[in-house]
Structure 1
Amino acid sequence: MLCIFTPTYNRKELLGELFQSLLSQTKYDFSWLIVDDGSTDGTGIIVEGWKKESPFEIEYIYKENGGKHTAVNVALDKVEKYLNVCIDSDDQVVSEFVDKILSNHEKYSKRYSDTISYVYPWSDGSPKYEIDVEKEPQIVNSWRVARDIHKVTEVIRVFKPKVLNNIRFSEFPDEIFQPETVIFSQAALKGDSLYFFYPLVMGKYQQGGLTDQRSKNILLSPRGYTLGLMLQYHYLTHANHRKKTINQIKIIAELIAINHALKKGLSNVVSANLFLYMIALPIGVLYSMKKYRSEQR
């Protein structure tokens, strides 16, 4: 069975659109876990009504507001032993979403038993994907797979059972944001993934959402974001990645940019690699001035 989980916060209308897309599935062999991160818009009342009419199991968990990453932690405690996928509350899935995931898992899980997940592109409606349902999936590294293959920034990852055991977001007091790379970089150390050449999820970035407010959230949650970058760097030191050095320089430059914007020391950056640090230093300072200056005003 597939476990779909959705962290949400004050998005009952958008969550309703996701629910409608789940109702349109050609196969109902799945459950839906909703983790409500402290909504005040009556999300819980709406969900209770859905439970009565839904042909699939819905579980609803309410928690105090702590940020999306804390809601995901709650969900992972519930779903890690199953085939699982996170679908955001502002996304919608195609009608064959569940059927494709389950049939692909049955078809490829034994052939590629050492892979950790299945990866599908996330579509915003633009025609930039190689769509080929019949094409054999490609073995890829699960880190930055979207950028490496299609130069896009979003994918969905369907993790095999138990892959995410003991992998969680860290939770820092007074920080409400943490990048998904905290999870994905740790998972990538366990193995590669299979990339399929067609999107199963459609979505649009929401004004005021985490992506829209990314620069602001980074400065408000520097420890969480720095952790994500350091885990990416740690992964690259153990990986045979075709753009390893370039990506390491990019990561160090981003760390420099954050530290420069916050006027903090760079000891954690320097300790990574002095040579790469010297290359990344001017890039990071310029990047900080361009990306974070408006957020500091």
Structure 2
Amino acid sequence: MPQVKYGQIGVGHAHASKMAVYRESDDFDVVGVVEPDPVLRERAEKSGVYKDLKWMTQEQLLNTPGLQVVGVETRVRDLLDTAEICVDAGLHVHIDKPAGESLPQFKRILDAAEVLFAQKGFAETSLRAITSKAGVNLAAVNYHFGSKEALVQAVFERYLTPFCQALSVKLKELESSGDVTLEKLLTMVSRLALGSHGDGPRRAMIFFRLSGQAYSQPQNHLRTWLRAHYGEVFRQVLAVLRASVPDVPPMELFWRVHFSLGAVIFTLSGMESLQTISKKDFNETVTASRITEHLLPFVAGGIRGGRA
């Protein structure tokens, strides 16, 4: 089996000394190391790890014929930028953790994934489309998330974690008040849904579009993950809901909640369209909260109402 040609950029990372492992392995042909910082290079040259190893510029290393893998061992602040250069050159990379001192790249990936998943669906959105929109490469996505499934979960987590944390507190307050009604429950949930993220209604609109995609496109991994992370809060909601409509049999309640969720997702994921129609056809400007004021009596009636 031919040896894998390996090079290293940087010696400033705490784990850079693992170069010794590659040099001792029969599976790798170490072609050289890069370190532009003269202080770091001088220190590394005194170490047995780098003894007799060829020192190169970054350009020389990346243009080495047959090079396959680059170990990125720079200072933490330079890890991701260096890795992106290597991937753009068509090379595999090994990046040590942590991959950065701040999270702007992480956030860009989530922002791009959130919008594209909501617009096109999960199956139809490729990682390449996400990286293009986020201005990063596949190495960054693989480092931060590891897989597309994990990225889908992270998109939901960014909205659901603050929402469910606040919801759990409010549910306990509602139960302790001794005055649990369906209308109070729905009003509380809707207010939290629209205000649990800094971007408010717009973020909620995107999330409900994502929820619609999750309903229409089977995502078994997502449902399993949701139950594991938020199942307790969901059970709290269901318990309060059952207490608010004690005369509705469990199976009938399931159907009514299912149909109600359809109405909620359809309405709140299309808030901008409703606002445009309201303004154009009725010359009325409606806010997200005003839309929910129209929606909640309909949902409450659907959950509480008897058979036709």
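A short reminder: the numbers here are calculations on the coordinates, not readings from a lab. If you're wondering where the values come from, they're calculated on a predicted model, not measured in any experiment. Cβ atoms are built from the backbone, for glycine too; each structure is taken alone.
Out of 1, 2, choose the structure whose coordinates give mean count of other Cβ atoms within 10 Å over residues 37-44 equal to 13.6 when calculated. It must be structure 2, since only it matches.
When Cα extents along the principal axes in Å is computed for each of 1, 2, which one produces 58, 46, 37? The correct label is 1. Work out the source of 2.1 here, i.e. which of 1, 2 gives that when distance in nm of label points 7 Å out along Cα→Cβ at positions 213 and 229 is computed. Only one of 1, 2 returns 2.1 for distance in nm of label points 7 Å out along Cα→Cβ at positions 213 and 229, namely 1.
Please state which of the structures 1, 2 yields -13000 when helix-only ellipticity at 222 nm (-39500 (n - 2.57) for each DSSP H run of 4 or more, over all residues; to 500) is computed from it. Here the read-out was taken from 1. State the single structure among 1, 2 that was used to calculate relative contact order in percent (Cα under 8 Å, 6 or more apart), giving 13. For relative contact order in percent (Cα under 8 Å, 6 or more apart), the value 13 is produced by structure 2.
When distance in nm of label points 7 Å out along Cα→Cβ at positions 85 and 237 is calculated, the result is 3.5; to which of the structures 1, 2 does this value belong? Computing distance in nm of label points 7 Å out along Cα→Cβ at positions 85 and 237 on every structure in 1, 2 gives 3.5 only for 1. Computing FRET efficiency 1/(1 + (r/R0)^6) of positions 45 and 205 (r between Cβ atoms, R0 = 35 Å, to 0.05) across structures 1, 2 gives 0.80 for structure 1.
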